[in-house]
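Quick heads-up: structures coming right below.
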Structure P
Amino acid sequence: MATVRQGYEKLRWMAEHGQGEEKIHIVFVEQEQKERIKNQKRKQNFVLCTGDPDLCSEFERQKDRIFRRVQNKTLMLELMVRAWREALSDGEIDRIMARMEGPES
């Protein structure tokens, strides 16, 4: 992810090389994340693009498994959030990532 300085240099280069009239959309990632979490616009949809058909199938399988047990969409969603919140501490995630990355070659 580029910094403001890196983005500025890229935009300057583009403007100097004939792309100064291109339309762009600038997003400040951390600010956007904070706004998304606050959800002051009261957005009600959550989209997760997995980029992997098998992983998408597994998400659907687990969602359906929980829904079949509770048969209440609101409760299902609350349980799914609770499962994500309680599943792994930050330390556990760090340890798993370290194992996945393995020793440097």
Structure Q
Amino acid sequence: MDKQQFTAAATAAFTRFGTTAHKAIDLYREGGERLAALAGERWDSAYAQAKAQLDAETRKNAKHARDVFAGYYERGLALSADGAGIVVDTVVGAWISGIERVGTFKHAKA
């Protein structure tokens, strides 16, 4: 395997790694969104059962708390997934750049 073939093979491997990592990140995000939906449904169900026993101020606070918790969770999920995507892009880009740079070096004759 010559230097050009090695560079092409290594670049392709790192590109596949990046693609696979992004798919995993997408699955993480999708799972997090499903978990949020499930938690929201559970909260709504519990709220509906307890609503008659709560005064108006407590009902208002409970609705507000749900919105706040959901917002924090959604922002945290987006931030972590977006951050992971940036890390993958940066690392894969650095690997590919390094492989391409090494591929352009000529061996010095002793």
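Out of P, Q, which one gives 14.1 for mean count of other Cβ atoms within 10 Å over residues 5-12 as computed from the coordinates?
Computed on structure Q.
Quick one: helix-only ellipticity at 222 nm (-39500 (n - 2.57) for each DSSP H run of 4 or more, over all residues; to 500) came out at -33000 when computed from one of P, Q, so which one is it?
Going through each structure in turn, the value belongs to Q.
If we compute FRET efficiency 1/(1 + (r/R0)^6) of positions 29 and 77 (r between Cβ atoms, R0 = 30 Å, to 0.05) for structures P, Q, which one ends up with the highest value?
Ranking P, Q on FRET efficiency 1/(1 + (r/R0)^6) of positions 29 and 77 (r between Cβ atoms, R0 = 30 Å, to 0.05), first place is Q.
When Rg and Dmax of the Cα atoms in Å is calculated, the result is 24.6, 88; to which of the structures P, Q does this value belong?
Of the options listed, only Q reproduces it.
Throughout, read-outs are computed from the coordinates displayed, never taken from laboratory work. Not measured: the values here are computed from a predicted model. Cβ atoms are built from the backbone, for glycine too; each structure is taken alone.
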